[in-house]
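No value in this document is a laboratory result; all are computed from the given coordinates. Since the structure is predicted, the reported quantities are computational estimates derived from the model, not experimental observations. Cβ atoms are built from the backbone, for glycine too; each structure is taken alone.
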Structure 1
């Protein structure tokens, strides 16, 4: 790559090596991902700004630009090896950021960074060498990933639509100087807004479960994430969860009259089981069937071959309180 500016809002994957010379590259959001299986080289005044996730077998920085790698607060960076030939090659100007190195960090003659907010997480087998130094970075050893060195260890995070409300749940395994959690929602997966807060435990070494209810979720697709803030102002983002909120809808019913099979085309807001009830014109239940629906469009064939010729009413109920569909069909 050369003489270019690249802004990534999604996922970029390179099999093999990648050289930027010169390139200005932005992982623009917390969900942006750049993965290089081989060596990623920043050369000839290239600049890489990572606000999301960066992964490379080796990162080689050999350029006069300082810094060459600019890390957003709590961005995730996983490297096999890190080699630098530039003074103050890496910066973390907006808050705590972490680089995990599994094999080797080598600094040639110059300090790695002047950013005290940079965390260097070294695996148990990784080494630090070279005539330079890590500068102002804090070094953690025997860690298995960046999250192991951050103040809050988030075990899980989930968002589910239940009775037309989004239930957001998460758990932490340990917390150190945690302040609060900001629950955030987005209509496009990029622009998030805060919809609520939960106070954090502060300091804990035991399992803690948290919950928040979005009582008025957006219609259609919504994206949810957590922003965990610490007492020193640093913060991390969780992964992003997607929730689909729309009513169950019967789009089509055919053939009608039906002789053997009745085809129902249904759109569903999520994976769920529904109950189909068929009554005759006297109100007697003549057929009951449980049907598994997938999110989106479903084509369901109901066997009506054993029913007598008549007009029937069917009703579909769902796990959502008060939600049901009704219609009639004729058996010929």
Structure 2
């Protein structure tokens, strides 16, 4: 199993680099989020301007995507400055971006989260306008000329060709239902093979969860954390959002999702496939990062999927 630890970088080194970029000192900088493999600071300057600093192994993807999106009217942060810092033998990208003043959706009262579902869906529909220059894959690699057919890119996670997915190690985790996971993986392989070869491919966020969604005054303020961005079928992001809704929100939010997606029958079928793939993907990641409680939740979601499959066959 590949474990991807959060980088250990001296706070003084991060803040010094940011000061040099901004040209001002900071007042009480604070950790803004507990990311899995990155470090984020929320800062206020002596002139009372608010910024966010981010660094980590995938921060280069954030920079790449946000600079690509700045020419469009999307609700995302703006990159103001970027550089690199070194900790021992490792170099990390670091950037300063604009700060949202609202609240993360995860911190909204649970009974009111449903109010924001359609707003999120509408914003993600806009990202379809950012088309891939070639085929599917990690956005920096595709923009540099390396890509995959979409079905092959998805299959690499399931068959272990992507080295970040060691399923034999995942199967040994104490909270894994081994037979359930094996069955779901076989179903995933079969369902990937049914996807069309000429699907519309565009920008994907791929981590559409409520910690990455900021709202303010009952409006969507912005979408953050683009470090996992890829090119693929736009419906994939919607399935990721449904997975998050399912285990972090309530039936009212799910109802808003179902009414807000407005998919054709073919699109809805693809969403079901991507929902299964997202549950499997995050089963792997929760094992990698040692989030045992979330592993258990993913098993519960897989059981629900099996019940849905059984109902469809009747």
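Assorted remarks:
- Value 26, 24, 14, calculated as semi-axes √(5λ) of the Cα gyration tensor in Å, for residues 24-151 alone, assigned to which of 1, 2: 2
- Origin of the derived value 0 (helix-only ellipticity at 222 nm (-39500 (n - 2.57) for each DSSP H run of 4 or more, over all residues; to 500); candidates 1, 2): 1
- Entry that produces 0.96 once Rg/Rh (Cα atoms, Kirkwood Rh) is calculated, selected from 1, 2: 2
- Which entry (1, 2) yields the derived value 17.4 for mean count of other Cβ atoms within 10 Å over residues 96-103: 2
- With distance in nm of label points 7 Å out along Cα→Cβ at positions 128 and 160 computed over the structures 1, 2, the top value is the one for 1, the highest of the group.
- Which of 1, 2 yields 2.5 [distance in nm of label points 7 Å out along Cα→Cβ at positions 280 and 296, calculated]: 2
- Which of 1, 2 yields 0.15 [FRET efficiency 1/(1 + (r/R0)^6) of positions 200 and 256 (r between Cβ atoms, R0 = 41 Å, to 0.05), calculated]: 1
- Entry that produces 3.3 once distance in nm of label points 7 Å out along Cα→Cβ at positions 168 and 304 is calculated, selected from 1, 2: 2
- Comparison of 1, 2 by relative contact order in percent (Cα under 8 Å, 6 or more apart) - largest value held by: 2
- Answer label among 1, 2 for the case where volume of the Cα convex hull per residue in Å³, for residues 40-79 alone, calculated from the coordinates, equals 52: 1
- A value of 1.1 for distance in nm of label points 7 Å out along Cα→Cβ at positions 32 and 104, calculated from one of 1, 2, originates in structure 2.
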